[in-house]
Every structure is written in C-alpha cells, then in structure tokens.
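Listed next: structures, encoded as structure tokens.
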Structure 1
Amino acid sequence: MEAKPVIKVAAVCGSLRKASFNRGLILSAIEICNESIRGMEVEFVDISGLPFINPDLENGSEFPEAVEEFRRKILEADCFLFASPEYNYSIPAPLKNALDWGSRPPNVWADKAAAIVSAAGGSGGSRVQFHLRQVGVFLNIHFINKPELYIFAHKPPKKFDSDGNLIHDETREYLKKILESLHSFAGRLGP
C-alpha cells in the first residue's frame, strides 16, 4: 500500500514579537501535528528579515536573498497557516509585506489552501481574518471556512503564558480541529 504524501504547511505569523501569542499558536500547531496528525508537517516561516517591498530591489525576476528564500518556502508548501494579531482593524505591516513579496510574478501563494487563526484584543482578530481573506481573493488562496478561531487574548481564562505559549487545553483542541480541516481541504485540492 502506497503511503500518502505529507502535506507541508508554511506557517506565517503576523507578529514579530518574541512572546507573541500568535507565534505561540504556530508552535502549538507544530506540536499538534507532530503528536497526532499523520501526514502533515508545519514549518514556521520567519518573515522578520524581509525588506519592505520595493520594486527597486528587484533585478528582473531576481529578488533579494531573504525574499528568494521566503518565496521558495512558500512555493514548496502545499498550504498555509496564518496566525496574526489585528493592528488598527487590519493586517499588520509585516504580514502584508510578506503577502506582497509572495505575490510578485510568479505568485507563489496561488491555488493553495489556507487557514487563519488569531489572538488579539477586543475583537479576537476577526477583522484581520476578514481582510486577509479579501487579499487572498486576489492572491488566489483558498481559505477553509470552518472552523474559525478568534482568541480574545486578554479575557479569562488565561490562554497563554508569559512566553506566549498556548496553555489552554480547550483552545488547543480547537486548533487541532482547524488543522484537521486544513489537512482535509489541502488533500482535496491536491498538489
């Protein structure tokens, strides 16, 4: 019997904070896949080294080294997991910058599945998720619709420790359901 291929997930965090709750969600996703979701690997793709998008940095179809490495990781992924806070009702600048670099021809985001999770203040990140879906239409990213995960980061019970690690078992189980849904959807879309 032939083994099913491993679905590779590129996980991108919209926050650059060291103890980011959203980075904590990605670290939990990596653990969950290693422990209990066969055939799925999550890799954190760091966007902190990307320069601000500027066509003057492009040389024909060549990009700065950090951008080339980022684009390669996105292109090699089968699907994406975005974890992002909400800044001023929208997408944080580092994440928008990464989306824009990936969209430069050829668009490395195109025709792949994705899921969004967010930990933020008052809205739980609902508006960043909405705006990311809007941008994803142009980028031709296919987002799962359900389940959704908005974490009201500062409301009891406490969901993260002081280092940004997810410590709330119920939220971890919900994150696992999102990963299972992404796994299923990415499998249906195919390579």
Structure 2
Amino acid sequence: MSNDINHPKQRNYNPLIWVLSFVIVGVIFATYFLPKSNDGTVLGIDLTVLPLMNAIFNTFTFLFLLVALFMIKQKNIKLHRRFIIAAFTTTFLFCITYLTFHAMAESTSYGGDGTLKYIYYFVLITHIVLAAVIVPLALISLGRGLNMQVEKHRKIARITMPLWLYVSFTGVLVYIMISPYY
C-alpha cells in the first residue's frame, strides 16, 4: 500500500490526542495560579503586546479555517489539508503567546458596564468553555483526516469546524472588547 494522500499509513493518534488535550488544557488552567508581574513587564519587556498577537493569530486561524472549509467544499483535499495545518500552526502560536501572557501578567478586568458587560461575559465564558472542548475535537479531526478516514473525519469535522470558527472569532471579539482596559 502506498503512503500518499489517498492511502496513508494508518496511525493511532488517540493516545497522543488525549495526552495533548489534557496537557494543553491543564497548562492553560495552571497559568492562572503562577505569580504575576505587577507592572505588565518581564525583564523590561512589555507583555501587553501579547493579547494583540493573540488576536492576530486568532484572526489568521479564523481565515485559514474559512479557506479550508471552502477548499473541502470544492473537493480540493490537498489545499484543505494545507489550510488546516496553517490553522493548527497559528493556533499553536496563539497558545504560546497566550500562555506567556497569562503566566506572567495579571488578568485584565472588563471595565465597561450595562448591556455590553453582559455580552462581553457571555462571549468570554462561551469562548473559554468551547476553547477547552475544541482541543480534543480538533486533534481527533486532524488524526482522522491524516488517516483518510473520510466518513469518521467528516462526522466529527461537522462539529469541530463551526466550534473552532466560533472560538477563533470570539477570541478576536474578546480582545476588541477588553483592549481599552489593558
């Protein structure tokens, strides 16, 4: 059997998926308990640029996912795969900047009031919960796609794609809503 896009070597990604899922979510959760910088800097480096980088990476993830979705609708598996890998890459870069910021800087509180405050917290809470859910879903979708388990991939991707789009879009929205308070 050849090892190409139509007949890849079947690999069991499940142990890696579950270890990565627990480690990623656990590390993100743990950053909230680390000592923080009082002035938003570490070694003279202003950490407040990192949330902007998070928003930029989330924007690229959102756009890459949209193009990947368009490509698969066009039955262009090769480009679909490339844009999914690009989305994983920008998500990985987001994780690095997110973890760095939240490991070292105090959390920023939303300073608005009224209806926007409730909208902000609704978006933030759904974003956080679904971000934790999307980690294993995206990894499972990727594993099934790499193994060309088309039906299994399609079944989970129908759940993963809209959730991942929501998480990446609301990540940008949360940044826009809280950026005046950094």
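Values quoted throughout were computed directly from the atomic coordinates according to the rules given, and no laboratory measurement underlies them. Everything numeric in this text was worked out from a predicted model, so none of it was measured. Cβ atoms are built from the backbone, for glycine too; each structure is taken alone.
As an exercise: distance in nm of label points 7 Å out along Cα→Cβ at positions 39 and 103, calculated from one structure in 1, 2, equals 2.2. Which structure is it?
Details: 1: 3.3; 2: 2.2.
The read-out comes from structure 2.
Tell me which of 1, 2 gives 12.6 when you compute mean count of other Cβ atoms within 10 Å over residues 71-78. Each step should come with its number before you reach the end.
Values: 1: 17.8; 2: 12.6.
Corresponding structure: 2.
From 1, 2, which structure was helix-only ellipticity at 222 nm (-39500 (n - 2.57) for each DSSP H run of 4 or more, over all residues; to 500) = -25500 calculated on? Display every interim value, and only then the final one.
Details: 1: -12500; 2: -25500.
Structure 2 accounts for this read-out.
A value of 11.1 was computed for mean projected area of the Cα convex hull in nm²; which of 1, 2 is the source structure?
Values: 1: 11.1; 2: 11.7.
This value belongs to structure 1.
Starting from the value -0.39, -0.75, -1.17, -1.20: which structure in 1, 2 was log10 I(q)/I(0) by the Debye sum over Cα atoms at q = 0.11, 0.16, 0.27, 0.29 Å⁻¹, for residues 79-142 alone calculated from? Can you show the working numbers first?
Working: 1: -0.23, -0.47, -1.21, -1.33; 2: -0.39, -0.75, -1.17, -1.20.
It was calculated from structure 2.
If you work out mean count of other Cβ atoms within 10 Å over residues 15-22 for 1, 2, which one comes out largest?
Structure 1 comes out on top.
Suppose log10 I(q)/I(0) by the Debye sum over Cα atoms at q = 0.11, 0.13, 0.15, 0.21 Å⁻¹, for residues 31-110 alone works out to -0.34, -0.47, -0.61, -1.02; of 1, 2, which structure was it derived from?
Numbers: 1: -0.34, -0.47, -0.61, -1.02; 2: -0.40, -0.50, -0.60, -0.86.
Considering all the candidates, the number was obtained from 1.
Which of 1, 2 yields 33 for relative contact order in percent (Cα under 8 Å, 6 or more apart), as computed?
Values: 1: 26; 2: 33.
Source structure: 2.
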